[in-house]
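Alright, structures below, take your time with them.
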Structure 1
Amino acid sequence: MMIFLVEDSPDIRDRLRILISEVAGADVVAEADNQEDAVRGIFETQPDVVIMDLHLASGTGMEVLRQVKTKQPAIQVVMLTNHAYPQYRKRCIELGADYFLDKSRDIGLLGDLLADLANGVCLYKKCIG
């Protein structure tokens with residue numbers, strides 16, 4: 001399973017890479033910290049899963065989500081944010097997010113979610129939370 005990371009914090013990207021490395025069959029194929037690089041990189045690499053923050057170095061994860069789901073709806077998108085406010089969750093669902101996780105509360109679920117996706121099974125409900 002190919003994973004594309006979209007996160008502006010180098011520390012969090014490092015933490016996510018470590019978490020993903022522990023999931024059998026999951027590999028980070030590319031990363032971006034801004035909207036433009038994320039959109040271009042996602043379309044170039046065609047990952048199975050995108051793990052994306054809402055707030056980026058420039059632009060927003062919501063705009064990346066909109067562009068990706070408009071052109072490539074089969075790509076699974078996991079929104080992972082410290083800003084898990086109801087209005088953001090609602091908007092991400094409207095834009096096609098497959099999962100919406102709170103970094104401070106749900107980060108422990110991410111490994112299990114990715115393992116399930118890698119195995120072609122996902123027991124989590126759409127847009128956790």
Structure 2
Amino acid sequence: MVAPDQLRYTPTHEWAHIEKAADGAAIVTVGLTAYALEALTDLVYIDLPEAGRQVKAGQPFGEVESVKAVGELYSPVDGEIVESNTAIVNNLEQLSKDPYQSGWLVRIKPTDPSQLDKLLDYAAYRKLCEENPLH
């Protein structure tokens with residue numbers, strides 16, 4: 001399991017973690033932060049992209065809907081979706097129960113893995129949340 005302090009974060013509350021695939025290619029796993037999920041509360045729907053879709057950093061790749069609001073999900077990097085976590089579509093509680101492990105959303109093969117360097121580290125993300133609360 002990857003600890004939240006080892007992840008990178010977007011200002012829109014997505015987390016990102018880079019790993020090496022079996023073939024040595026970089027793969028970025030993306031999820032929604034516990035902070036965002038807590039603010040959304042009761043989730044009712046999530047729309048995730050199919051494998052093969054091209055995504056751009058800062059652009060929406062899907063959406064999540066709760067009883068409170070509908071929010072877009074934003075890609076942290078440019079690249080291609082290689083996998084979506086279809087298991088959570090019918091088990092939305094898993095997102096809130098385990099957002100940093102089994103609650104991941106998509107895996108992206110990035111065209112430029114160095115884009116992750118521009119994201120927030122854990123301390124900067126916590127500061128953002130304190131200065132701009134979602135509640």
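Computed from the coordinates by the stated procedures, all read-outs in this text should not be read as laboratory data. Because the structure is a prediction, the values reported are computed rather than measured. Cβ atoms are built from the backbone, for glycine too; each structure is taken alone.
Once FRET efficiency 1/(1 + (r/R0)^6) of positions 4 and 60 (r between Cβ atoms, R0 = 25 Å, to 0.05) is computed for every structure in 1, 2, the highest value turns out to be that of 1. A value of 12.2, 36 for Rg and Dmax of the Cα atoms in Å, for residues 44-115 alone, calculated from one of 1, 2, originates in structure 2.
Each of 1, 2 could give distance in nm of label points 7 Å out along Cα→Cβ at positions 12 and 92, but the derived value 1.9 comes from 2. Here Rg/Rh (Cα atoms, Kirkwood Rh) has been calculated and equals 0.93, so which of 1, 2 was it run on? Structure 2 accounts for this read-out. Looking across 1, 2, the calculation of helix-only ellipticity at 222 nm (-39500 (n - 2.57) for each DSSP H run of 4 or more, over all residues; to 500) that yields -4000 traces back to 2.
If relative contact order in percent (Cα under 8 Å, 6 or more apart) is calculated from each of 1, 2, which structure is the one that comes out at 30? Structure 2 accounts for this read-out.
Here semi-axes √(5λ) of the Cα gyration tensor in Å, for residues 28-75 alone was derived from just one of the structures 1, 2, and that gives 20, 12, 9; the source is 2. Matching task: 14.1 is the computed value of mean count of other Cβ atoms within 10 Å over residues 20-27. Pick the structure from 1, 2. Going through each structure in turn, the value belongs to 1.
To test your reading of the models, identify which of 1, 2 gives 1.4 for distance in nm of label points 7 Å out along Cα→Cβ at positions 52 and 100 when calculated. Attributed to the structure labelled 1.
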